[in-house]
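Values in this text are rule-based calculations from the coordinates and carry no lab data. Given the structure is predicted, the values throughout are model-derived calculations rather than measurements. Cβ atoms are built from the backbone, for glycine too; each structure is taken alone.
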Structure I
Amino acid sequence: MNLLWENRMHSEITTLKNGLRIITSTNKEIETVSLGVWVKTGAAYEEADVNGISHFLEHTVFKGTTRRTALQITEEIENAGGQSNAYTSREFTAFYAKMLKNDAELAVDVLTDILQNPTFPMEEIVKERDVVIQEIKQTIDTPDDIIFDYFQEYAFPDQPIGRPILGSEANVCRFDPEMLRRYLKNNYAAENMVMCAVGNIEHSDFVKMVESRMSGLQSRTHSLNVPQIYQGGCFKENRCIEQAHMALGFQGYRYETEDYYPSIIFSTLFGGGMSSRLFQEVREKRGLVYTVYSYTTSHTKSGLFGIYAGTGPDDLCKLMPVVVDEIKKVCQDKVLPSELARAKTQLKASMLMSLESSSATAEILARQQLIFNRFISVEEMVERIEKVTTDDIQRVARQIFGSNPTYTLMGAIDKHMDYDELQKLLRCA
């Protein structure tokens, strides 16, 4: 076993012989423990014909094991006053719980059981197909939700990273126990899994709980490993609704790049809050929208920078020139030191506030290991934020907006700016 001590977050890590990493951050001042299993798998690791299987598996492992029924899985956690849940993203899947400190081992036992001993009963799979299909339909019926699936698809066409997390109704209808077992075996291996606990728990105790249950887990994965190549493009869908929804995006930055922090700071000052350039110009000065913001999404091999706005159909044609003007300004003019300082403070405050939650801290520690294979201390993160200059911000802005745009529109969009005109205006930025 390998042991590492990280002072700032009081975090310890032990690596089992099979490669499974076990992490704790002990806090004796609270009465609870947040713990879970994080797996480096998701839609980005799926072939087209099984797109959505990561998410479907996340649902169906809760439907029974060789030791527990579906009801027992739920009841054992809740009878102890605990809470459990799971999620699937494009590159990660997580199963987690929050318990009183004396019930941590119960949660470990349940979570390791569902991941190692699921039975995938056919009758439960049939029922869960209907549940997930309803989830897909609900997403399709929500314009400010489904637009981001189209946005991702046209940013990364014909690639796993561009496909929806939920998959398609046709795929979900085909998933069966054998497909689920195969996917579990190929993707749930010790080398790409982390178990983490944050709260009132000793590291040595947590290691014993996990090692006794997970030491036999296979070491290596056989998962899909493909490039993530940003391309950009245009998608439009007219819908008979009251608003026009717009998502405009560009190539961003992957996690492991020097420009990761400059890009987050840039997004914060450009459209990350009520004091940001986009919010002030588009909403406060012109009243063109209710919602407008920018954001960054990083992946292991790529990234996206996005701008979203929801507006009335008559204001859509006015909105886009204003957004493009703000893009031109940030590319051509120096960012004010006061803007940069405010964005840095916002980012640092958000980071520190998140660490007040044991659940969020567990998520951060686990993802750091899966992405960077190490802990990143608060001091290091703050230092990297502080090093960002106004020149860095302008350089990153020019790189982002110099890429081919991804332009998605949905709703009452009769008066939209077309893609060619948008590209022409952006070339002048």
Structure II
Amino acid sequence: MTNVFDTLSERGFIDQVTFEDELRELLGKESVTFYIGFDATADSLTLGHWVQLMAMMHMQRAGHRPIALLGGGTTMIGDPSGRTDMRQVMTKEFIDNNAKRFKAQFERFLDFSDDKAIMVNNADWLLDLNYLAFMREIGVHFSVNRMLTMDSYKNRLEKGLTFFEFGYLLLQSYDFLELYRRYNCQLQLGGSDQWSNILGGYELIRKLENGKSYAMTFKLLTTASGVKMGKTEKGTIWLDAEKTPPYELYQYLRNVDDRDVEKFLALLTFLPMDEVRRLGSLEGSEINTAKEILAFEVTKLVHGEEEATKSQKAARALFSGSKEEGSIPYTQMDKSIFEEGIGILDLLTSLGLTKSNSEGRRLVQQGGISIDDVKVDSIQKIITLDDFKEGKMMIRKGKKVYHQVRI
């Protein structure tokens, strides 16, 4: 049986790891309980989380037990890692609702039956902590001098770092200790920006429990152009079908840079590595076949095979010039808006196709906006009921972004 450490390594997940040989041996001989924490800062997981979810699924398939930790407590502060300013403080009700949404999504990807996986919320032990008792037991083990050398804090010193955020490391470290004590959790996984936070927990377990634990981080998923994976002009790619329709997820992956195809196939799908390398080696127009497979496989994992098939059919229909609607994203709008008429720039912004009127103006002037295959040639164009056919109108942005308006 293949050691899951080798699987993760071959597929390009691993960035840093403690006691590499020891951990590999451990993962090869016994079932290990591990965890990843997810702060509930939004009401859906994103495509950026998909690498960590894939790692959890690889680990579970190899016989290890995942803990999906909902950050109902830590989100009350917010991780300062990678931030240039303080995160917006969220209400407990907002965080609790987000955590419930996360829980429903985890249940689609991990098997929680018969204790094969665990889902817990750190609000259960963080919200009622006694400050003085916590600082006497936990705070005494953290050096401020050392913390200030960490990028998550060092980069903030010029603009200002609050004591509020400064405590985040202690809370995440305490999570690892608590999970070790409750579930014998020996391994924490996370993005590379979490390395310092994870090591804090490792140190606590060593000092307070004289226990052995391990840390492993994954490279943050970026495109060949250096952009964070899952970020688009319209915003974030979500795993919730209501926030990002399956067709949009499919199209995003279908249009990735040629240089990213092999890496994304390895990280975001379960295709065998021989097939991943074969597809990644395709050149010219043939690489589009690999992109279609990437888009289909990820959409299938996230939304199911039926939605993946519908999305693929819609994408192929549009590419060939067909008018089949398939799963093309659409917005239902009030008919009265078009009785009076709405400017093209305002319409593009309201649909989320542009972020501002200046962006819309530039696209129209460059010939990048079409309505039912007819280019919009004036930024002054007013969209009225006359522009609709049977209550529908198709807007195309550039060559590949389609959005239908229905009344």
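Summary of computed values
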item	result
Read-out distance in nm of label points 7 Å out along Cα→Cβ at positions 211 and 235, computed value 4.0, structure in I, II	II
Parent structure of the calculated result 0.25, given that FRET efficiency 1/(1 + (r/R0)^6) of positions 267 and 339 (r between Cβ atoms, R0 = 41 Å, to 0.05) is the read-out and I, II the choices	II
Distance in nm of label points 7 Å out along Cα→Cβ at positions 219 and 259 - structure with the largest value, from I, II	I
Origin of the value 14, where relative contact order in percent (Cα under 8 Å, 6 or more apart) was derived from one of I, II	II
Structure responsible for 169, with volume of the Cα convex hull per residue in Å³, for residues 75-298 alone calculated and labels I, II on offer	II
